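Read through the structures below before going on.
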Structure 1
Amino acid sequence: MTLRARTRHLDREVDLLAVAGPDGVLFERGRSGLAGRGEALRIPWPAGDPGAAALAAAAELAAIEVDDAVGRPGCGAVAFGALPFVPGAGGELVVPELIVGRSEDGTRWITTVTDDDRHPPGDIDPEALVGDAARRGPEPCRYTVQSILPPEEWRDLVARATKVLVHVPPGMPMRTETDEFVKVVLAREVRVTTDAPIDRAAVLGRLRAMYPGCHLVSVGGLIGASPELLVARAGDMVRSHPMAGTAPRGGDPTTDQRLAASLLASTKDREEHQITIDMVHDTLLDWCSYLDYEAEPSVVAVANVQHLATLVEGRLSRPAPSVLELVAALHPTPAVAGWPRAEAIRWIVEHEGFERGRYAGTVGWTDGQGNGTWAVAVRCAEIDGTSARVFAGNGIVADSDPEAELAETRAKLQALLSAIVRP
């Protein structure tokens with residue numbers, strides 16, 4: 001079977017969330033991005049070597065014939081995926097039959113991916129671009145919210161972690177030459193059950209309104225509003241926007257400014273943040289002719305918390321790697337695993353008490369030219385019928401306070417719980 005992707009300009013305005021509906025795929029930030037429906041092809045991401053999986057997936061996507069009249073990143077055949085937290089665990093990408101894109105400058109396009117000449121883009125009824133978002137059943141009336149690990153047991157887990165982590169004296173870098181075990185990211189899972197199916201499109205709509213600066217994502221039941229860009233490639237340009245270090249928001253500008261200033265002044269948070277910046281920079285550098293990052297982190301505020309963030313940006317050497325190769329090399333960063341990364345992942349798998357699945361993995365898209373954008377799968381939930389798994393995690397170091405860490409996870413969990421639980 002030979003697949004062909006046909007891309008044409010779209011003259012009408014488009015709501016990507018409406019295109020995706022409750023069962024399609026979506027990757028949007030600021031109303032720009034991509035949405036898709038249907039399934040033209042599933043591309044395996046085999047278990048084992050992530051680099052080899054990335055090369056194989058990129059080659060299979062590039063083999064699809066392309067007739068592209070627009071010529072933007074995200075045109076032609078596009079594959080969406082949500083890969084698991086544990087590297088090498090395996091997964092898959094999906095190429096939708098219908099893809100709609102919108103760029104930041106307002107350019108819009110539509111792509112069909114078929115094995116024949118059915119439904120060329122210019123022949124599609126514009127009304128058919130709206131998915132099933134408006135066809136909603138009864139809303140849930142009863143909700144049950146349960147922590148999979150009771151709060152007191154999670155505090156004990158944090159305390160156990162602090163005993164195996166190496167204390168780093170103030171002013172000393174956490175990333176030591178001996179790569180001692182200095183940080184592990186521990187997560188909590190909260191399970192929500194309802195008396196009627198949870199409407200994924202409705203939840204996404206609430207997340208869009210609550211977190212307009214985040215990456216709004218929906219792939220195979222994983223939905224979320226992630227503030228963190230893992231990596232993006234457009235031509236020979238590459239960007240990453242790592243985040244590590246979190247503070248609450250206080251509800252008024254004066255309090256928020258004070259908390260942001262404390263976050264910027266925190267030696268612990270700044271050192272945690274620098275671990276992630278160094279890892280991202282060092283990993284990307286091998287592919288780049290130029291790469292740099294901001295001299296000082298900024299504070300990125302979302303509705304309920306604020307994070308330290310630093311933009312990393314550069315130019316790729318030729319031949320430029322596919323964004324999938326960059327994803328395989330970067331994921332998971334110390335921001336969601338710890339440091340050293342391999343030791344932290346082992347400790348998480350052995351002690352955390354649940355399987356993360358795609359939480360703290362990475363979610364995004366890639367086109368046949370190797371362009372794409374991938375976010376870190378945080379502020380997310382797995383929704384399946386009347387059940388939702390909601391997650392939040394914190395970076396733990398030797399002097400972490402279990403009670404404070406528990407409070408921080410509760411603040412992070414509210415991002416999804418407030419969009420799902422609607423009494």
Structure 2
Amino acid sequence: MTTGLKIAFVVFVGLIVIFFLIFFGILPGRREPPPPAVTLEFWGAGDAQNLWSGIITSYKETNPHVAIEYREIDEETYEEYLVNRLAENQGPDIFMLKNSWIEKHKDKISPLPQTPLNFFPKDFRRIFVDVTADDLVTSKSDILGLPLYVDTPALFYNKDMLNNAGILNPPKNWEEFKDAISRIAKRSSEDDTTLDQAGAAIGTANNVQRSFDILSTIMMQTGTQMVRGGEVNFDGLPPGYDDTAVAPGIDAVRFYTDFAYAGKEGIYTWNDSMPDSMEAFMQGRVAMVFGYSYHMQQIQSKAPQVNFGVVSIPQVDPNRPATSANYWIEGVSRKAAAKNYSWDFLNFITQEEQAKAYLERTGKPAALKSLVQQQLQNEILKPFATQATYAKSWYHGTNPALAESVFRDMINESLQSKGGRLSEERSRLQGIVVRARARINSEY
């Protein structure tokens with residue numbers, strides 16, 4: 001082979017090598033251009049910026065072209081501000097919603113696309129606790145959002161006050177709850193409605209935090225069908241009840257308000273003159289209150305002297321436990337410019353590693369079933385983790401704030417109707433509860 005041919009051969013081979021290096025992206029020329037930069041706005045309430053900074057940083061490690069800007073908005077003004085900004089096309093790509101708002105704002109949500117996540121409705125109930133599937137998977141199998149946690153009302157108790165009353169264990173059911181009250185509550189005198197010491201904060205509306213959730217829970221525990229035929233139905237008879245029976249929802253209202261009725265000897269334990277329920281608990285003026293997981297940090301911070309414990313809310317029938325779910329979810333706006341990236345981020349934060357990091361920082365009970373199993377081994381979170389497995393939501397109508405206001409009015413009016421024969425009281429309560437249901441359905 002001549003020198004010229006040798007040179008030509010070397011050049012030819014070199015060109016082939018270079019071609020393959022470029023083709024496979026080893027050398028510049030064939031390499032795919034980097035994806036365009038994306039900025040996602042994420043709005044929430046209750047979570048500070050520093051809570052999300054680490055999770056966002058972790059996401060950017062594999063998605064360096066995606067910038068996520070988290071913004072915390074005051075919870076009191078959050079809903080109105082979010083709705084107004086979305087209407088002005090100035091809203092976020094990702095936002096938080098309360099579970100009771102989901103149906104109300106469903107038209108603002110972009111459902112989960114089937115690609116590129118390959119996450120389907122059939123996976124939801126396997127991965128997350130059941131109440132979130134009930135709330136977030138539509139009849140058309142659209143997924144409206146993803147949850148990080150599910151909170152429920154639990155029973156907080158002052159260990160020292162129970163010990164002083166000779167009560168060795170906190171109540172597990174309502175009969176034990178009433179017995180504990182009878183041993184703890186102290187009136188100033190037999191004829192005086194003033195309480196020197198309250199057994200539990202229950203029975204009123206305005207000074208019992210989340211009285212709406214407590215009464216809803218008691219209704220569900222007694223078998224009340226909260227919604228039926230597309231309407232609120234808590235005054236109705238569930239299937240299988242005799243027509244002459246008293247609706248369980250009506251007796252649930254009577255049971256709840258009995259605790260604030262001075263004429264109910266043995267269980268009278270609370271009234272409107274008492275301070276806010278959680279404040280009274282931190283002051284040592286009441287032995288038992290109902291609260292959520294976030295209340296634990298509040299008590300530890302504001303009243304470290306209180307020796308307290310937490311157990312699951314008392315049940316009517318332990319074999320059919322029920323409680324109310326109260327939580328926030330993350331969803332994607334219909335007006336989001338980068339919906340796939342937004343959903344990819346939500347999928348990322350609800351994976352076990354990131355969800356666990358979030359829950360450890362917030363002290364909240366998990367929505368992921370795998371993490372619920374872990375939290376059941378944690379004595380502090382165990383009551384909340386247990387309840388998350390059987391918690392339920394009910395649709396409060398297009399105006400959830402109205403539903404809560406109606407419940408407060410229903411409780412206050414019911415307290416004014418107390419007394420007399422049981423049949424007479426039930427009759428008066430039926431009228432009150434029927435009117436309350438009608439008010440909610442007027443905006444259903």
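Every read-out reported here was derived from the displayed coordinates using simple, explicitly stated rules and does not represent laboratory data. Computed from a prediction, not measured in an experiment: that's the story for all the values here. Cβ atoms are built from the backbone, for glycine too; each structure is taken alone.
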Tell me which of 1, 2 gives 4.6 when you compute distance in nm of label points 7 Å out along Cα→Cβ at positions 156 and 212. 1
Ranked by percent of Cα pairs over 36 Å apart, the structure on top of 1, 2 with the greatest value is 2
Once mean count of other Cβ atoms within 10 Å over residues 196-203 is calculated for all of 1, 2, which comes out largest? 2
Work out which structure the value 52, 48, 27 belongs to, where Cα extents along the principal axes in Å, for residues 204-331 alone was derived from one of 1, 2. 2
Matching task: -8500 is the computed value of helix-only ellipticity at 222 nm (-39500 (n - 2.57) for each DSSP H run of 4 or more, over all residues; to 500). Pick the structure from 1, 2. 1
